[in-house]
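Structures are listed in the sections that come next.
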Structure I
Amino acid sequence: MIRRIDLRGADRGTVDYRAAVPRAEFDIEAATHAVQPIIDAVRERGQEAIAEFSEKFDGIRVDDIRVPAAALTQALDELDPDIRAGLEESIARLRATCTAELEQDAVTDLAPGARVTHRKVPVGRVGLYVPGGLAPLVSSVLMNVVPAQVAGVPSIALASPPQKEFGGLPQPTILAACALLGVDEVYAVGGAQAIAMFAYGVDPCERVDMVTGPGNIYVVTAKRLLKGQVGIDSEAGPTEIAILADETAEAAYVAADLISQAEHDPLAASVLVTDSETLAADVEAELEKQVAATKHVERIRTSLSGAQSGIVLVDDVDQGVDVVNAYAAEHLEIHTADALTVAGRIRNAGAIFVGPFAPVSLGDYCAGSNHVLPTGGCACHSSGLSVRAFTKSVHVVDYSREGLAAVKDHVVTLAEAEDLPGHGAAVSVRFS
């Protein structure tokens, strides 16, 4: 079901570990030809175009894209009490970690009368996208909304695809989560057309400053094409999990965690990196047994047997650390002896889950961490969604005459060095 990649004995100084562990094909460039006309149509024809695309892609025409307040209230009233309790616990934990991330203004007094303040300012308005394809990702409502609220964003809009079975409204659990969080501006719009709506503003939705949230290749392509017109969080591709494990790992746990991410999408990547051939064999046996008992067997088998998934054999944990750092997984689990120490050696991962009792599923819902994370190796330079994503920095420069006088000659000299005498004159005129 899952292939093996043997890196034992490789020349560690020359082998390209990132190339040795391939990923799913996620060709944004190819999707551009399909997405650009959608963006253009939404920009030019607004809600009429959105209604046409909803009918084409979601199977239902929605002429009034704003979700009525009554529908949000009803969804929350009818929400299963156990689901509500789970959402409330997840919200509380995520809000606690987000609050701890808040940055204070940094004030630097450089000299008498010379002060620079590094001020953190929340984005003015954000558009949050929540997918509704293979699975209604109610957890993505929390992961987008809570950090935006904690950051102090004053205007939040959310879009999720209309569902034919619910009369053109988004999935009820998604609506209930919005109501639970106090988000009352919700739109029944999906796909690339939702991103275009946010970017350009389509009555009754005003344009936003930033769009965040995961989605399929068409959503990701729209975010790429509209970046600059609107800010984005990232271009997230299919989900992925890497597990670094040694002989101390429990094969049943490892197999279950590989399956948990394969369940998302046929293109999802599940990768085990281990120095134990015994563990590799045991995990293969567990996969056969556990996959047969799952609900989404075909989807999971497609993911696990794809080129993007595999069991990577290494000489030792040291080589394993090098491999997972090169792979830069969205989710990385550490199932080794002294797992916390090994985790401390990881530079590149969207989120790191330490030990046998911290599965990725915990992070998807109730760990207090965010599950909107960089994919496709982008964890080597990018971070997951957080409060910081919804804030921007502004330098406030506050100099008195005395403060400026102390550096005026330096400013004039440097301006002349750049052949920009007007820059120097803007300082000199204040002391004429």
Structure II
Amino acid sequence: MTTRKALFLLLITVLLPGGLSIAGDWPHWRGPFLNGSSDEKNLPSSWGREENVLWVSPLPGPSSATPVICKGRVFVSSPIKGSDELLALCFDAGSGKELWRKKLGASSRKVPRNNMATPSPVTDGKYVYFMYGSGELAGLDYDGNVIWSRNIETEYGNISIKYGYSSSPLLYKDKLYILIHRRNRSYRSPESSTLDSFILAVDPKTGKNIWKQPRKTDALDESLDSYSSPILNQSGGRDEIIIIGGDYVTANDPATGKELWRYGYAKEKSGRWRNVSSPVIGENLIFGVRPRGGNGLFALKGGGGGSLSDDRIAWAFDGPTPDACTPLYYKGNLYVLDGKRGRVLTCLDAKTGRQKWQGKLGGSGGPWYASVTAGDDKLYCISEASEAVVLSAGGEEFKILSRIDMDDKPVQASIAIANGRLYIRTASKLTCVGN
């Protein structure tokens, strides 16, 4: 059994209460396998105004938060354009009808190219959890009732980082994991120097802490900022929560929070090595993008304990890598998008690092910040200028199948895949596409 299939079976039995199946759903911002891929079939290779568009629903404002879909519901985090309100929204996945909206917070805080509704929600099929860049964290039922809420910033100090807090929660085995990785001096209150970085495990039923684990680092200045999200890994028969940022990849015990091991990827210290991409798991390897793009990618053999040496690096890629978007693992390949400089997409053999193909996405303008997703042997990308591109996955050739102008920029959210459909969040619309 492949690592990917084993993780899927594990998630079916433990991610949802009562063993409810998540097959066909997209409950986390990186999908059912936490790597950007789906097993869905019969997905569209093209669409347009009159082609394959099943419904379009208005959204109150732009956001980088990817929609999550589970049990016939679509959940979206959103600001209201021109307002400081932060909303949780729920739509019917079949018709696009808005079922409810709930104001969960408000913030007038401004950050470059971002807003306070950037983290994606996460759901277990019964409840849905929302986190915002202003610190609001809340658990709601499927009818939109707030079960509990709290403010992480009020409790633990300012969580504002230079481009806005962006980490999405992880839900696993009756624990909700929240990552706060920041410098000790806030951008908003630089006189303060007592802020810490940590990962928090919260009881999803009550919102109360289960444990809080400090994340120590000797990183400097902006390198202390991390916009990445925690990801689940299974290694050597044990579960691990993998985190990248602050010059290290670390693994924590999901049950206790104890740090199991760490690997330092910053051989020379810099004050500018903030990390945006999240880690990716595949082929018993952990893939990490070095900060700032253009600094390469490494495939790490995790496990064990203590500080890992460079001997644990299985392979490295020195070609074009992302500044922001997270790589995709799909059917034995790793897809790496440098969406800012050359707009180059590279397909690598995930086991060996061998380059299979590479090509330029091009486009009419703007970078590609959204992470690539995949299903039905197709790759789905979308640029900030709202131009979607569908490519053929696998093989030894870079092949674009279609290019679609969604005409609703800016776009930074990834395309979600669920139940034979695509869910595409643009600046003012949520669009459902299917054959």
Checklist entry - From I, II, which structure was mean count of other Cβ atoms within 10 Å over residues 151-158 = 16.2 calculated on? => result II
Next on the checklist: Please compute FRET efficiency 1/(1 + (r/R0)^6) of positions 327 and 423 (r between Cβ atoms, R0 = 41 Å, to 0.05) for structures I, II and give me the label with the greatest value.
Outcome noted: II
Checklist outcome for this item: Value 2.8, calculated as distance in nm of label points 7 Å out along Cα→Cβ at positions 87 and 367 from one of I, II, is from structure II
Checklist entry - helix-only ellipticity at 222 nm (-39500 (n - 2.57) for each DSSP H run of 4 or more, over all residues; to 500) was computed and gave -1000; which structure, I, II, did it come from? => result II
Checklist entry - Given a computed value of 11.4 for mean count of other Cβ atoms within 10 Å over residues 103-110, which structure among I, II does it belong to? => result I
Next on the checklist: Given 15 as the derived value for relative contact order in percent (Cα under 8 Å, 6 or more apart), which of the supplied structures I, II does it correspond to?
Outcome noted: II
Checklist entry - Thinking of I, II, which structure, once FRET efficiency 1/(1 + (r/R0)^6) of positions 247 and 391 (r between Cβ atoms, R0 = 35 Å, to 0.05) is computed, gives back 0.20? => result I
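124 is what came out when volume of the Cα convex hull per residue in Å³ was calculated for one structure; which of I, II is it? Show your work: numbers first, answer last.
Details: I: 193; II: 124.
Corresponding structure: II.
Every number here is computed from the coordinates shown, using simple stated rules; none is lab data. Computed from a prediction, not measured in an experiment: that's the story for all the values here. Cβ atoms are built from the backbone, for glycine too; each structure is taken alone.
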